[in-house]
Structures are given as structure tokens and as C-alpha cells.
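A.B. asks: Each structure below is given as C-alpha cells.
Read-outs: derived from the displayed coordinates by stated rules, not from any lab. Because the structure is predicted, anything quoted here is derived from the model rather than measured. Cβ atoms are built from the backbone, for glycine too; each structure is taken alone.
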Structure 1
Amino acid sequence: MNYKNAYIYTEDFRFVPGGFSVENGKFCDVLLEKEDAVDLGGAYVIPGLIDIHNHGNSNADFSDGSYEGDVKMARYLASVGVTSFAPATMTLPYEVIAKALAAGLQLKKDPVEGCARLLGVQMEGPFFSEKKKGAQNAEYLRLPDFEAFRKLYEDSKGLISIVDLAPELEGAVQFVEQAKALCTVSIAHTDSDYEPAKAAIDAGATHLTHLYNAMPPIHHRKPGVIGAASENEAVSAELICDGIHVHPSSVRMAFKLFGASRMVLISDALRCCGMPDGEYELGGQQVFLAENVARLADGTIAGSATNLYDCMRNALRFGIAREDAVRAATWNPARQIRALDRVGSIANGKLADFVICDAELNRKAVYLGGNQI
């Protein structure tokens, strides 16, 4: 299929007029316009979004360990323009995490038509600080354990693409040195000051899970995790851009501090995403959704109830340049889960997952492998 008369988001992170073709589910002839082509009428075309930190939606959670639930999640994500994802686990017993990974592996090996591609998993927990556990279950917190992680990684055929830990915990640096060869290592749910965070980054941690949330704030005498991460160009930072977890000014600050090349928009969505107000579950704890805010019984804000596409559009609303917002929801997350060879941009040979939208990124149509959903 050939398309013409569009503004294509290219690999140099700008919109360029032209067309493209799709053959065998992949892009080809990007920016070339052919006569026998569908006229897109000046629409904008962006890569399908990639959410690398997403717990659930549609009353399904990845940690349920249900293949059917994962399919339900993936179908919803595709419908809103999120064509690939790396769902996140929670701080739970290893056997529960293993069950979730097994269900995820099944979906990755046998993708379902019309569903987002499961490309990996973010192992969020259990190697966290009790002081910054947030909505994680303290009962299951553990010190970094590379052998336990490696078993989960190998049993799931390398499905884990990001593993999280608090750098101040005993054995954290040694864990990073070993795990970085297998996947991206991320700093998360931490009460660390600058020195342990820098040590973990020097050892090979290259990611920061949900910037600002579940970590100490920046202080001029205690720059902490954020200071250590911001000054190292190898580290990218996630940002929950639902308008609740992070103030719009702090969103703008993050893009200035890290630069558009290092920002990764995420949803951190829970099973209540796409659902009405009510009571839900997260890692064995009750979550109450009211007016788009999900909280634990003690009032702690849990994850979000917003999908990544809406988070990207929020970023525009908060003053982030359109091109930078798209990059932070496509190319950058694909890089962090080591999937840039397949997805994350509109380029010859990559999977033809794309969204047709207007200049404000209002979604018009979603395509997976060149087929409209």
C-alpha cells in the first residue's frame, strides 16, 4: 500500500512532507510519493507509541499472570495508538513474577491481530527501599539478588528488558555490573543520596524510573538521584505525564534538565485505566479511582489511569514541542528496551506501526503492520 501527501515524522525528529509505502508489514520508500497512492490530505504520520512502563488497563493487570488479561490490555493499547509495550510487574513474590512473565512470553511468541506488540517487560520490584516504596507492597521487598533475577530472566527467554533497583541497597552496584549485560538497569523507588546513585550509574545503570516519583527531590546541597542521573548523558528518565503525578512546570523542567533525547514518556497505568470510578487492586492492595486519580487506602497516589497517547498530548499542552513529545513516546523508549531495530521510527525495513493524526496529534487512525485497527 502506498500513501502520499502527508507530514512524516522522520528519524531526524522532525516532520517532513512526503509519502511512504508498506510491503509485507514493513515500511519502505519512506518520503517517496507515488502516483497510485492513498492521499492523506496533509495529515501527520507518527510511529506507533511505545509504553515501557504500564501495569494494566480494562480491569486487567500484567501481574495477574493471565494471557487473556494481557490480550485485553494489548487490544486496548492498540486502539489508542500504543502499538508496542513492555508491561511492568510489581513488588511481589518471585513465583508470582514468574507467572506473569510466562503469560507475557506467550503473548510475545503468539501475537494477536489488532493487539499491541509485547516487546519486553519492566521488572519493577522487589529490589526497592521501604522508605520510598510508594504503592509497592513492603511485605515482598528484597535486597538485590542477581541469581534470583537471572533465573527469572532465563526462564522467560530474556523477556525482561528493564530491571529496577534502589542503588543504596546492599549489593546494588554488583547487581548493576552483572545485570547490565542482559538488559537495561533502572534506578527506582529509592531514598538514595547522590553518591550511591552515581556509583550505580558509573556501574552501568542507564535509566531512571518515573522521574520525581518515589525518590528524594532535588536540593541544592543534596542533588540526590536526580542530580546524579541528569549529569550523565547515558541516563534516560521516565516521566508520568498524566497531569497528576508531575506538575506541568516540572514536566518542562525535566525536558530542559535531561533534554529531549533522554526523556521517556510513560503511562504507569493501572488496571483502572479505561474504567469507571471505583475500587480496584494493585499488587495485593486496594486502589480507589476517583476523578482520574488512583490512590491506596492511605491516600498514597498509585499509578495512573491515563494511557500513553493522552500523556503525550498532555506534554504538548504543558508546553513541550510536538517533535520532542513524539520522540519521548516512540524512539527513546524503543532505545531503552533495545528494540530500535524493529520499532520506534518510520524508516525503511521497520515494522509499519503508525498513527495518522492532525497537527495537534489528535488521533485519526492506527495501523499495526500496515493494517488499520
Structure 2
Amino acid sequence: MTKPLVDLVAGARPNFMKLAPVARALDTREGLETRIVHTGQHYDRDMSEVFFEELRIRVPDIHLEAGSGTHGAQTAQILQKYEAELLKRKPAATVVFGDVNSTIAAALAAVKLGVKVVHVEAGLRSFDRAMPEEINRILTDSISDLLLVSEPSGLTNLRAEGVSPERIRLVGNVMIDSLKGELERAGELGFPRRLGFEERGYGLVTLHRPSNVDHPGVLESLVDVFCEISMELPLVFPVHPRTKGALERAGLTQRLQSRGKVTLLDPVSYRENLSLMKDARLVLTDSGGIQEETTCLGVPCLTLRANTERPVTAEKGTSRLVGNDPEAIRRAFSDVMAGRWPEGRPIELWDGHAGERVAREIESLVTHR
């Protein structure tokens, strides 16, 4: 008897940390066959290959090699190329992760060919439709057969949108599975010490969202406040490729290097980033995933956004929304340095076993159709 085939589709850096624990859990189920599909949305070594190596994900079975491009072009490339693979061999289910272009493109290709779609990290909402990720979330949830939710707000949002309760499961956060699984190895790296920093003797910066990097005036104000606070607490800043380009176009790279104590790095690996996060005094970021990771690690997180699709990180965790307002950033920085910051509380099902729960739900879907 042929085993049901399950496709796991990922293409961008945030997807890989989510895919890894699900792939491992599914591989223990003898009644299923899995196929890893890499769309190629992130395709260089720093943003892709090293994550597969560190997270111990096997070599993808299919590589679509979609590459970069505008949102429309990239989404169309992935949709067209994944559809071609589905026409060669149709799986029982396609599993997509998060909110990147690969997510909606693969989900669309699958659902139009009658393939069941499973969305891992469903139901998150920032309620800001200026964010491309928000559009991807809403559309993917609307066409998915099984919506696997990482935090309680996801249940609330999906119910408010009229999604049938039979399609929704709260399974926890697969990102935390990867964090817990790699934390010891990340600590053994001693990456901050290799850069010359002691534990809690620096802050970590990550920045990539259009609202922060695409407007030269906004980016300049952020650079200035980073330089200012770095005179009290040195900052380490692994620079995302799109942020690097924006800094260079705005003529701000030299300012970052000369006016404060900011160490600029090329993109770092998953374990290197986790090592930096774990030992930081604080993190300044506009990344949704890092809001979750800092909450799990108990590290203060100054979230450089006006909204978040992960409200539990602010309600129970260590994140505070400061936007890109320099004064709000200064106040939050002062609170951290003075010890006025919540330690965070445990979050339901962020226990390192979400991947196993996801695998059980997928197995149930494809074997009890």
C-alpha cells in the first residue's frame, strides 16, 4: 500500500526554523512519506544553506530555484514551479509555514489542484494591511483545510473571521522547538565572546521591515538613536541584505561605524544569532520571530514596530512595542538599563514539543480523509 505523501514547503529564513521540528516528527511516522520543497525565495548560503546544516534538515527533495523579485513576480514564479511538481506527483497534503511569499504561493498551487493545505502558524494578525505578510496570512488561512495555531490570539482571530472550529487547532510554537533544541549548541559557540563582548555587556539589533528601512528619514533617525544608546551599551548589528542596501543608498553606513559603538556584521547563522540573543542585555528588532525567541529566553525586547501579530509576547512576554519613535526607544532603553522590565511568564504550549503535535494533526488529516 502506498504511503500518503506530505509536502513540507519552505523558502525563506524564518520558515526553516519552523519546518525543522515538523520534518523530524513526521519522519518518525512509518505510515507517511515526506517531501521537502525549497522554493528558493532565500537562496544564498547565509540566508539558506547554513540553516539547513545547523537545524539538521535533510537536503530538499525539490528545489524550485525561484529567486528574488517583486512580490508579484516571486509569488508567480513559486506558484508556477510548484504547480508543475504537483502535476508530476500529487501529495495528500501540502504544509506551509508562516507568512512569506512562498507560503501563499504554494498554498494556492495546492488548493487549486485539490490538495489539502495545512498552515502552521495560522491566525496571527497585525491588522495592518500595509504589511505584505499580513496579506499572505489572511489569504493562506482562508484557503487552508487545517489551521495550526501558535498562540491564543490566533484562535480568537480565526473565530472572529468565521472559520469553522473543526479546522482549527492550538498546537504551540514550533519556533520554540528549534530554539530549545539548539540552545546548548548555540551557547557552546561563545559567539559574543569571539566578538569581544561579555554576557549582558551588549545589545543586539536586527532590522529589515520596509516601514523602518525603506524611508531614508526614518532609517536615519533609527541610526542616530542606535549610535546614541550604543555609547552606554555597545550594539551588535547583523545587517540584513535589504537593510545593507538601504543604509548604503542613504549614506548612513559610515555614520553607524563612526558615531557610536556599533559592530556591523554580515548576516549570521541561526546558532550565531541565538548565541547573540541569549547573552544580550536587550534586543532591538522588527522581527516577529525574534519577539517570540526573546520572550522564551527572558531577554528584554524593544520591538521597532507600531503593531504586532504576536500580542502574547507583549502581554505575557518580554516585548514592548516602541515603533520607530526615537523618544519611545530611549525611554524603553532607560527602563531596561534601570531594571524596570517584566521578566515574562510561561506561554501555553511553548514547550519544545509543538512539532510533535503538528505531526499528529497532519497524520490525522491525511489518514482519516
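A.B. asks: Computing P(r) over Cα pairs in 10 Å bins from 0, in percent, for residues 141-204 alone gives 18, 30, 18, 19, 14, 1 for which of 1, 2?
C.D. replies: Clearly, the read-out refers to 2.
A.B. asks: Here's something else I'd like to know. Taking 16 as the value of relative contact order in percent (Cα under 8 Å, 6 or more apart) derived from one of the structures shown (1, 2), identify that structure.
C.D. replies: Computed on structure 2.
A.B. asks: Hey, helix-only ellipticity at 222 nm (-39500 (n - 2.57) for each DSSP H run of 4 or more, over all residues; to 500) derived from one of 1, 2 reads -14000; which structure?
C.D. replies: Clearly, the read-out refers to 2.
A.B. asks: For mean count of other Cβ atoms within 10 Å over residues 237-244, the calculated result is 19.0, so let me know which of 1, 2 that is.
C.D. replies: It must be structure 2, since only it matches.
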